[in-house]
Structure I
Amino acid sequence: MYVKNILNRKGHDVISIEPTSTMLETAKVLRENKIGAILVCDKDGKMCGVISERDIVIAIARSGAPILDKAVGDFMTTGVYTCKAEDTIKQVMEVMTSRRIRHLPVVGAGGTIVGMISIGDVVKERMSETEAEAEALKAYIAT
C-alpha cells in the first residue's frame, strides 16, 4: 500500500495559513477543520513550516496566554519532513516513528503540496491492508 491510497480515500485538500497569522487564529482553524496540524505557507503557497496542536500547547506552557496574539511564524516547525504519494505505508510509518511526528505533507512534482497525512490515516490504512490479507488467507485455506 502507498500514500496515494490514503489520499485517494481522504482527499487531497490542504489547509494552510500564513506565517503572519496569530496563534489564536491558527488554533481556531485547527478546531474548525478538526485537524491536528496545519501547513504554514507564504503568499505564493510555498511551505515555510508546520504547526501542530502540540506546538501551540508547548508555547502556551512556556510563555503563557500572551503568545496567542503572536505570529505563528515565530513558533512553527521548519525543516519539515515530507513524503511522496509513491512512498509505501511502511516507509512513512518508519519516518513518523523515528522522528516522533504525527503529520506529513505529501509532495508532488515540482515540490507542490498535494496532500497531508496523519499517523491516524496511516494506521487506518495499515489495518485495512492487514484485514484484507487475513481475509485472503482465510479464503485460500478454505478452498
Structure II
Amino acid sequence: MAHTRTRKVRRGFTLVELLVVVLILAILMAVALPLYLGAIASSEKATARANMQTIANANQSFKLQTGAFATNIAQLYSPNSDLGPNPLTGPGTRTYDLLTTGACDHDGNPDTPDQNIPAGSFAVRSSIATDGCFIPGLSNR
C-alpha cells in the first residue's frame, strides 16, 4: 500500500511578497506626496490671490461710495459693505492688509523686482510672503 504524503495547503503571503508590496507602496508615496503637497500649495496661493482681488474690488466700491480709498482694511468690513462684517481670512492662517505707498512684491518671488504702488492707488498684501500682493490694474491674476 502506497502511502501518499499529504501536504498542508498553506494560505497567505510569504515575507518576501509582503516586503515587495511595501516597497512598491513606499516608492509610489515618494513620488505622489510631493506632487500632492505642491498642488495643495498652488491651490492655496490661487485662493489667496482671489481673496486679494475680492478685497481690491471692495475697496474700489468703497471709493465709489465715500470718494476715497480705505486706508485700513477694517474700514471695508461692516454689515452694509461688500465684504460683510467678518474679516476675509484664509486659506490657512492668512490675513490681508492694505498698502497705500511703497512697493510690493507682486508675484511672491524675491528674485523679480517689486512694483511701486502708484499715487492715488493701493495694494492688498497677504500675510504669507509667497502670495505676493495685488495692485488693481497692474497685477496679473
Structure III
Amino acid sequence: MKIRKAMKKDFERCNEIIYSAIDKVKISRKMKGFLRGRYTLEGISNLSGKCHIIVGEKYGKVQGSGKLCGSEIGMMYINPQHQRKGIGRGIMKRLENFARRKGIKKIYVHALRPATGFYKKIGYTKVANKKTAWIIAGWRRGYDE
C-alpha cells in the first residue's frame, strides 16, 4: 500500500470512490445528494487549492482519499471493495502526522454515523452531536507530547 499526496489526475478516481461509498451507506437520499454535489470533480479540485489531499493506493490504483483543512479531517472515503484492509488507517496516520508537523494540537473529524466505529477503533473520542445536514458526530484526538 502506498499513501501519497493527491495529484490532479487522481481526482476522477477519488470522485468515483466517493460516489461508490455514498451509494453503499445507509443515509438519506437528501444527504446522498448533498455529498454528491460537494464532491464533484470541480469540488474536489477546488478543495485541493485549500486543503492537503492524500490518496491511498493498493494494487497500483487509488483506493481511498482523505483531506486536512486546518485542523479538520474530511473526505475520508475508501473503495467499498477495499475497506478493512488498512487503507483508511494509513490515510489517517499520514494526515495526523502532517497536522502534527504543522503544529496542530487537536484534529477534528466529522463523520457520518456508519463511519463512527472506525474512528472509535483508531482512538478518537466523541465530542458532541452536530445538528447540520450531514455531520452526525464530531470526533477529536489530542496528541500527547
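Using the calculated result 66, 34, 27 for Cα extents along the principal axes in Å, pick out the matching structure from I, II, III. Of the structures listed, the value fits I.
Here distance in nm of label points 7 Å out along Cα→Cβ at positions 12 and 68 was derived from just one of the structures I, II, III, and that gives 3.7; the source is I.
So distance in nm of label points 7 Å out along Cα→Cβ at positions 20 and 60, computed for just one structure, reads 6.1; which one of I, II, III is that? Corresponding structure: II.
A short reminder: the numbers here are calculations on the coordinates, not readings from a lab. Everything numeric in this text was worked out from a predicted model, so none of it was measured. Cβ atoms are built from the backbone, for glycine too; each structure is taken alone.
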